[in-house]
Structure 1
Amino acid sequence: MDLTELLKFVTKKEASDLHLKPGRPPLLRINGRLVPLKTDPLQPKEIEDMVLTILTPHQKEKLTANYAVDIGYGIQGLARFRGNIFLQRGSWSAVFRRIPFTIPGVEELHLPDVIQTFCDYPSGLVLVTGPTGSGKSTTLAGIIKGITERHPVHVVTVEDPIEYLFQDNLGSVCQREVGTDTVSFHEALRNAMRQDPDVIMVGEMRDWETMQTAITAAETGHLVFSTLHTNNAAQTIDRILDSCPGGQQNQVRRQLALVLRSICSMQLIERIDGQGRVPVIEILVNSPKITKLIEEGHSNEILDEMESSVTYYRMQSMNQSLLALLVNGAIDYEKAMQLTADPEDLSLKLRKLFPQIEEKFRGGIMAPSANDFSAITELMDIKKLYEEAEEKWKLRLQEKDDLIANLEADLQSKDRVLEANSMGSQELESELQKARQENERVRQEAAARIAQLNERIKELNNRIMGGGNPPSQGTPQSGFFKR
């Protein structure tokens with residue numbers, strides 16, 4: 001079996017991953033589920049021949065030393081793949097993640113609009129977190145692409161291995177691969193400071209040394225992006241603080257409160273129509289209140305602050321994201337309940353906003369027990385919510401009625417003004433017509449008068465010039481002309 005042909009088939013089926021394991025046919029992950037190919041089980045020798053032949057000498061040395069190696073592998077004109085080759089039960093196995101050549105933009109990934117603003121931060125630390133296969137790398141690549149399209153900056157990436165290949169646009173991108181272009185994340189970050197970067201992307205913060213260097217880079221005025229394998233924003237902050245030495249936690253807490261810009265935590269959930277998966281997004285923006293909570297070590301209060309800062313800062317919790325997807329009909333109720341870490345909170349949020357929506361999702365629920373007082377209190381709460389909603393609607397309707405009445409009064413007043421103006425315009429038109437007629441009469445009289453005057457002038461000119469019978473030759477002239 002040929003590895004290149006298998007990877008081409010992965011791309012054709014739009015699978016996200018290919019698993020190669022002895023004793024089983026190749027497995028494809030499609031929409032989050034592993035699907036075996038209808039072929040014979042793979043033998044250890046087959047896998048060894050497929051994966052070891054694509055390794056460089058350096059990668060073979062690393063595999064021999066560590067029994068596992070990360071690699072980047074590309075098929076020209078098709079796609080790139082991030083692979084991990086490892087030893088399990090004495091035999092080689094491998095997993096390849098498909099990475100398309102085309103980098104999707106933030107808007108194509110169906111992410112909240114606030115993530116677009118990450119591209120415009122002047123400096124600070126932005127973290128994208130989530131479990132394996134949740135879309136962290138793709139989201140980070142979309143943000144970096146947006147930066148290069150908007151700003152004339154120098155971006156330096158440090159990855160293990162290089163996944164998406166960035167193209168220079170308005171900004172310039174240099175990509176360095178650990179093991180090929182640099183010996184470690186920490187060393188690459190130290191060197192990046194001398195490479196005139198504006199933006200630094202670290203593929204993953206795996207240890208405290210890398211975290212410390214990334215925080216320092218953000219402190220010195222750079223915009224730093226990275227990923228962590230954590231499930232939510234509060235857990236991300238705790239992970240960073242737990243990774244640092246005990247004596248430095250207070251200092252790191254203050255540094256983190258100062259440089260942190262945003263945390264985006266992600267998971268993927270299957271769409272209700274079966275057409276792929278959609279991201280569930282938790283977003284933290286470092287507001288003044290969040291800064292204070294981090295400095296004081298009150299990470300347990302961060303979730304409440306995020307849920308109450310939706311309108312102004314555009315933050316949201318994972319359950320609020322699930323709620324939005326449920327209300328918009330994008331996902332299934334049961335899948336949402338399986339994914340959430342706090343199903344009771346999600347159910348409560350649903351019932352508060354839409355009292356009967358859970359019945360719609362569940363397809364009807366069993367009647368409560370006759371001696372269950374909580375069912376009565378729940379009904380009373382629902383009744384109260386309905387009454388409050390009804391009262392709000394009454395007030396809104398009254399406001400609308402008052403507005404309509406005021407508009408009708410204004411309209412009648414304007415109609416009266418228009419009517420008065422119409423009558424006045426008719427009178428003015430009549431006066432104007434009379435004035436025109438009088439003007440025409442005066443013009444005609446003046447023309448006649450002028451004609452008479454012209455005739456009189458001609459007559460006088462004839463007299464002056466001796467018009468009429470000329471005088472006889474022998475008769476002397478009298479008056480002025482006698483001389």
Structure 2
Amino acid sequence: MKDKIISFLFTGILVILVFFIGMDKRELGDPSEAYQVYLNGEKIGLISSKKTLLDMIDNEQTMIKESYGVEKVYPPNGLSINKVYTYNHDIVSEDKIYDEVKEKEPFTIEGYNITINYNDNSSPTILEKNNNKKQLHIYTLDKDLIKKALYNTAVAFIGEDSLNAYESKTQSEIVDEGEILTSVYLAESITIKKDYVSSEEKIFTDVDELTMYLLYGTTDKQKSVQVQENDNLESIANNNNLNIKELLIANPNIKSDSLLRAGQDINVGLINPVVSVTYGKRVVETVDIAYSTKYVDDDNRYVGSKEVTTQGQNGRTKITQEIVYINGDIQSLVISNKEVITPAIDEVITRGTKGYNPGNYHYNNELGNVDFFWPTVTPFKITSRYEWRWGKMHEAIDISGCGMGSPIYSSTPGTVVEVVNGCANRGSLNNSCGGTYGNHVVVLMSNGYKITYAHLTNSVPVKEGQTVSQGQVIGYMGSSGSSTGTHLHWQIENPSGTRLNPCKVAFRC
């Protein structure tokens with residue numbers, strides 16, 4: 001009896017379900033085709049026609065078409081339209097969806113996304129500017145535009161004739177003296193991808209404008225000045241916090257003072273490139289080797305008396321240099337070969353001064369009664385002077401070409417007042433050991449002047465408090481701290497802390 005009741009109830013429920021299901025189907029009918037619109041992953045409505053919405057976007061955006069000279073406008077990158085089948089009759093008009101999309105996201109056009117990928121070999125100024133950002137995106141409508149602009153940027157640093165001769169392999173071989181390009185490349189990797197580009201992005205359509213952006217990091221109009229009577233490249237550069245090399249890069253049509261004219265407008269904007277144009281040069285030249293001065297003490301002479309007993313003569317040496325530049329700035333310089341043409345003859349001065357070590361060698365410029373000893377071996381090259389560099393004053397000289405690990409000599413007697421040792425000799429801007437200077441030694445002279453010897457290797461042979469003599473080895477040339485290549489940073493400051501030009505107060509350079 002119980003089983004019969006249960007069977008009866010089950011049959012009744014089934015009949016009721018079939019009835020209602022059949023009734024719903026008859027009332028709802030077949031599901032209809034529609035399109036679900038998403039914007040950035042969020043549903044914004046159902047529409048009847050995908051084509052109508054897309055045509056509306058294309059037809060309504062005439063301003064974008066006129067601005068960029070394109071024939072078609074596309075939906076925002078975050079818009080997706082998916083076909084669905086639904087009983088939901090809450091379908092809205094394409095006009096409403098169009099208005100909502102237009103309000104929230106920009107439309108796109110077909111173009112190219114150029115990605116510049118930065119790395120540790122990029123220019124130090126670029127790395128500092130980016131604050132560890134690894135990529136930069138540039139948008140164009142023509143992929144060849146970036147190639148032309150990159151070529152123009154390289155020309156600004158290298159020169160068109162030199163670059164063309166290198167690319168066509170028609171450079172003249174060096175016979176006696178001269179220079180040739182040995183390599184040209186970008187430190188960054190660049191990818192070019194066809195993409196739908198937002199109409200609100202800066203989209204480059206002009207090669208000159210893109211070249212300006214690659215050189216200056218902006219499309220803003222650069223500062224210019226009018227040439228005055230008696231102006232020259234040096235005075236214009238100094239008055240605008242530039243060095244001459246930077247001024248010439250900014251004004252490729254001006255090669256010398258002779259091309260300056262009163263009333264002429266000249267660009268004094270500070271170049272701030274977004275790529276690292278890297279190129280190598282082999283340079284063969286004959287250079288002067290400045291004579292040194294040897295002092296001989298004579299106790300029979302009055303204090304302060306001096307007599308030149310042997311006249312000094314500069315020597316001549318032919319050197320071959322392998323130089324690497326980034327954006328016109330020397331990053332490394334190695335002297336790969338040297339040939340003495342005429343040896344230097346030391347000047348010998350007999351003086352009636354007691355207390356100086358006899359037999360030391362000096363350069364014969366003086367600060368007060370101090371004679372300075374050149375701090376490196378010869379031959380050498382000064383790769384950066386006391387001058388403006390990338391908008392900052394470089395208050396020292398950089399000496400290169402002597403080789404990693406070559407000795408660094410104390411230019412004067414004095415007391416070591418600061419030593420930083422043990423920094424990695426890697427030449428990285430990320431090397432916080434020793435700050436900007438990396439491994440360095442500071443020597444305090446008896447007159448209160450301080451000399452800093454920076455970017456040494458991590459084998460510093462002196463200690464704080466130690467007394468050093470003139471010509472004593474106090475370190476070895478390296479590339480620690482904020483350094484991009486092997487060199488010595490030689491800096492002098494007076495007792496009040498003002499940094500002075502070494503080539504005016506200490507050396508003949």
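So helix-only ellipticity at 222 nm (-39500 (n - 2.57) for each DSSP H run of 4 or more, over all residues; to 500), computed for just one structure, reads -6500; which one of 1, 2 is that?
Considering all the candidates, the number was obtained from 2.
With Kirkwood radius over Cα pairs in Å derived from the coordinates and found to be 29.5, which of 1, 2 does the value describe?
Attributed to the structure labelled 1.
So if we calculate FRET efficiency 1/(1 + (r/R0)^6) of positions 175 and 399 (r between Cβ atoms, R0 = 41 Å, to 0.05) for every structure here (1, 2), which label has the highest result?
2
One of 1, 2 was used to calculate distance in nm of label points 7 Å out along Cα→Cβ at positions 191 and 439, giving 4.0; which?
Of the structures listed, the value fits 2.
Which one of 1, 2 has semi-axes √(5λ) of the Cα gyration tensor in Å, for residues 127-318 alone, as calculated from the coordinates, equal to 46, 23, 18?
2
Which of 1, 2 yields 7.4 for distance in nm of label points 7 Å out along Cα→Cβ at positions 87 and 279, as computed?
Structure of origin is 2.
Read-outs throughout are calculated quantities, based only on the coordinates presented, and are distinct from any laboratory measurement. Because the structure is a prediction, the values reported are computed rather than measured. Cβ atoms are built from the backbone, for glycine too; each structure is taken alone.
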